[in-house]
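What follows is a set of structures to go through.
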Structure P
Amino acid sequence: MPKGIKGFQKGHRHSEETKQKIGLANSRSISFKCDYCGKGSKAKPSAYARKNRHFCSTKCYSNYRIEFGQPSEHPRWQGGITKETQKGRGNKKYKMWQAMVFERDGYKCIWCSSKEQIEADHIKRWSQYPELRYNVDNGRTLCIKCHNKIRNEHPELLE
């Protein structure tokens with residue numbers, strides 16, 4: 001095998017018979033009704049067989065997932081193993097706390113005054129002090145570099 005060519009069938013040529021079979025398979029299509037809007041659509045047999053539900057467009061698929069999708073159907077679903085401490089992060093209350101901390105500190109790191117890549121940090125740990133999670137006095141604005149210094153030098157201060 002020449003240098004630089006990788007893969008078991010790199011450079012392999014199909015026979016004429018195989019090319020005809022592939023062409024025939026690609027020319028067929030299956031008609032179906034969209035599971036979201038009910039509009040008729042077509043798909044190749046191989047693509048149709050791979051899926052449990054069938055949609056006429058990505059828009060219908062997205063709308064279906066928003067309305068009826070179950071978390072367990074997501075490819076990265078691991079059975080609902082989210083830690084209790086992670087559930088509060090990212091909600092509206094947390095985002096409001098974060099915005100108030102940023103505003104109080106002037107949208108800059110309190111240690112190096114950088115305005116690049118800032119994060120809101122809890123002074124007392126999120127997991128150990130649930131009553132202080134959304135207290136603005138328990139927050140400070142740090143840039144990623146300063147936040148990483150805390151993580152590396154004082155891992156006991158983190159979760």
Structure Q
Amino acid sequence: MKYSIGFRTSVLRKVLPPESKSVYQVARETGISAITIQSWLSKLKEGTLEIAAEGSEPTPNQRGPAEKFKLLMQGKLLPEDQRGEWFRQNGLHSEHLNLWEQELTQLMTDRQDDLKAENKALKRQNKELEKELTRKEKALAEVVALLTLKKKLDARFGADEEV
């Protein structure tokens with residue numbers, strides 16, 4: 001899964017000083033594999049990982065659908081009294097969850113419509129191919145019948161007597 005630069009940066013900030021949480025603790029909090037976070041850390045040390053500049057947390061609109069879904073699920077599962085702090089930690093407002101829910105629902109609906117259209121086209125193509133196969137099977141059966149009759153005719157009257 002591809003994570004945005006802002007999301008990777010926010011995860012790495014939790015592991016690096018001043019927060020200095022353990023990789024495994026951050027992995028449990030975010031739902032990202034500890035191996036992935038360790039890979040990001042090693043790439044950061046090598047200088048091959050692009051991260052966002054200090055203070056440039058991703059805006060809610062810059063987050064990808066996977067991040068939005070994850071944050072939406074986390075926010076919905078939190079008790080009401082803990083949501084305010086969680087919103088502040090993630091740089092969100094309660095309205096973002098409602099907007100993302102609508103956006104993701106629309107995205108899923110559009111995807112489902114696309115899949116239905118693709119399925120319908122494939123069924124139509126399958127039906128046409130089955131029709132063509134049936135036609136060819138009939139033609140093949142006719143050729144086999146003609147060849148069989150020719151052999152019987154040749155056997156009865158002899159193939160040598162042709163003039």
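Who wins on distance in nm of label points 7 Å out along Cα→Cβ at positions 63 and 79 among P, Q, i.e. which is largest? Checked P, Q; max of distance in nm of label points 7 Å out along Cα→Cβ at positions 63 and 79 sits with P.
Could you tell me which structure in P, Q was used to calculate relative contact order in percent (Cα under 8 Å, 6 or more apart) as 18? For relative contact order in percent (Cα under 8 Å, 6 or more apart), the value 18 is produced by structure Q.
Hey, mean count of other Cβ atoms within 10 Å over residues 23-30 derived from one of P, Q reads 10.6; which structure? Label of the originating structure: P.
Once mean count of other Cβ atoms within 10 Å over residues 103-110 is calculated for all of P, Q, which comes out largest?
Values: P: 14.9; Q: 12.0.
Across P, Q, mean count of other Cβ atoms within 10 Å over residues 103-110 peaks for P.
Can you tell which of P, Q yields -25500 when helix-only ellipticity at 222 nm (-39500 (n - 2.57) for each DSSP H run of 4 or more, over all residues; to 500) is derived from it? Label of the originating structure: Q.
Among P, Q, considering only FRET efficiency 1/(1 + (r/R0)^6) of positions 39 and 111 (r between Cβ atoms, R0 = 30 Å, to 0.05), which has the greatest calculated value? Could the numbers behind the result be given before it?
Values: P: 0.00; Q: 0.50.
Result for FRET efficiency 1/(1 + (r/R0)^6) of positions 39 and 111 (r between Cβ atoms, R0 = 30 Å, to 0.05) over P, Q: largest is Q.
Suppose you compute P(r) over Cα pairs in 10 Å bins from 0, in percent for every structure in P, Q: which one lands on 8, 23, 19, 11, 8, 7, 7, 6, 7, 3, 0? Matching structure: Q.
Each value in this text was obtained by applying a stated rule to the coordinates, not by laboratory testing. On a predicted model such as this, the values are computed, not experimentally measured, just so you know. Cβ atoms are built from the backbone, for glycine too; each structure is taken alone.
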